[in-house]
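Next up: some structures, all given as structure tokens.
Where a number appears in this text, it was derived from the coordinates with a stated rule and is not lab data. The structure presented is a predicted model; accordingly, all values stated were derived computationally and were not measured. Cβ atoms are built from the backbone, for glycine too; each structure is taken alone.
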Structure I
Amino acid sequence: MEINSIRRQKRRTDRLNLYVDGEFRLTIAAEVAVRRGLRPGHALDEAELTALAEEDARWRARESALRLLSYRQRSENEIRRRLASRHFDPATVETCIDHLKAASLLDDEAFAIAFCRDRLRSRPSGRARLAVELRAKGVRDDVAREALDQIFSSEGQDELELARQAAHKFTRPRNIDALRLRRRLYGFLSRRGFSADTIAAVMEESAPAS
């Protein structure tokens, strides 16, 4: 078998249609074609066509992942789930993940630290809540612990001060007695992941003087 024609797509100029023995057989990235040295008259067999399709799948997976990462940092598991949802096979997904990690473009610890910093700026929360959110992002517990240690120890984030900030943002309903208000504030801070001791300290500070 040999390639008779290589035609660039009109809408996707980075994609090429390959015609083999007079029939359309495959669409691949122009980058893959250049890397493989493909040209009209190039002889190939079914095994090489299969290899081209697999290489193109790896290229498409990488491009999809890079587009996702161009918007914001993401966890390894987020990228894995998104690529799987786009019907890339597991081997292609793992190859892509390995490539991104080797290029330092995917780093769960760096992601976790950045995620926590951003969350604390926009939505003051306790360590427990941040741990739950990182787990939901697919970050391993040991990696999450290291990131939280970095945030709360090395960078000096104070959970009591964060709880004060959260309490300040709490919307206090009108026409509600003091006891019910305290219960609602307690529930609000608890859902934000603050410890019972931290919540008690904040509520003591906010209690009206007798």
Structure II
Amino acid sequence: MAVDVFDDDGRPLRGEKGELVCTRPFPSMPIGFWNDPDGKRYHDAYFATFPGIWAHGDYAEITPEDGLIIHGRSDAVLNPGGVRIGTAEIYRQVEKVEGVLESLCIGQEWGDDVRVVLFVRLKDGRVLDDALRDEIKATIRANTTPRHVPARILQVEDLPRTLSGKLVELAVRNVVHGQPVKNREALANPEALSLFEDLPELRD
């Protein structure tokens, strides 16, 4: 496959993070969507970002050795202080912390900036106390940058996911910001979204 990584202006990047694209057709590329007679949904899903270039929403980086690193979904990229961060960069560190089952990270609009908020689901019997919170922050800081360290870390009992088991960062971000969530019917546990509504810890 003819893959590349583009910046926001459609220019190829090397050694920097950007949008993963396919610059030529490939055998498994769908030719359209069901019940999309004018092709608008298909176009908006894959070709709206860069005209004529397939982009499916992955945030990636091509290394100097021509390796490919996937940093997460581009629609979930965080931008604290103007620095673009892939959520996968944070997840890779959090999963090293004993006691954390899984986590979900969003960017919360805060003043004129964005702050990183991390939600964690812990193993049975574990509680997010100051010691565990400090361990999570220290692990992230030691292996990434200070910008990656969450401003808030909150424990939740469940995390919303699709029917195929994928966590849905965008839906959580919308709930935190009081915005509607589309396609709730695509979630395996839509009731989990209520855990993120109007949280006092995110008001200051």
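In this comparison of I, II, the computed figure -5000 for helix-only ellipticity at 222 nm (-39500 (n - 2.57) for each DSSP H run of 4 or more, over all residues; to 500) is attributed to II.
Calculating mean count of other Cβ atoms within 10 Å over residues 31-38 for structures I, II picks out I as the one with the greatest value.
Among the shown structures I, II, from which was the value 2.7 of distance in nm of label points 7 Å out along Cα→Cβ at positions 79 and 143 calculated? Structure II accounts for this read-out. Comparison across structures I, II (criterion: mean projected area of the Cα convex hull in nm², for residues 87-182 alone) gives the highest value for I.
Looking across I, II, the calculation of semi-axes √(5λ) of the Cα gyration tensor in Å, for residues 47-134 alone that yields 32, 11, 10 traces back to I. Of the structures labelled I, II, one was used to calculate percent of Cα pairs over 21 Å apart, giving 59. Name it. Structure of origin is II.
Of the structures labelled I, II, one was used to calculate FRET efficiency 1/(1 + (r/R0)^6) of positions 39 and 159 (r between Cβ atoms, R0 = 30 Å, to 0.05), giving 0.00. Name it. Traced to structure I. One of I, II was used to compute P(r) over Cα pairs in 5 Å bins from 0, in percent, for residues 15-70 alone, and the answer was 4, 18, 29, 24, 12, 7, 4, 2, 0. Which one was it? For P(r) over Cα pairs in 5 Å bins from 0, in percent, for residues 15-70 alone, the value 4, 18, 29, 24, 12, 7, 4, 2, 0 is produced by structure I.
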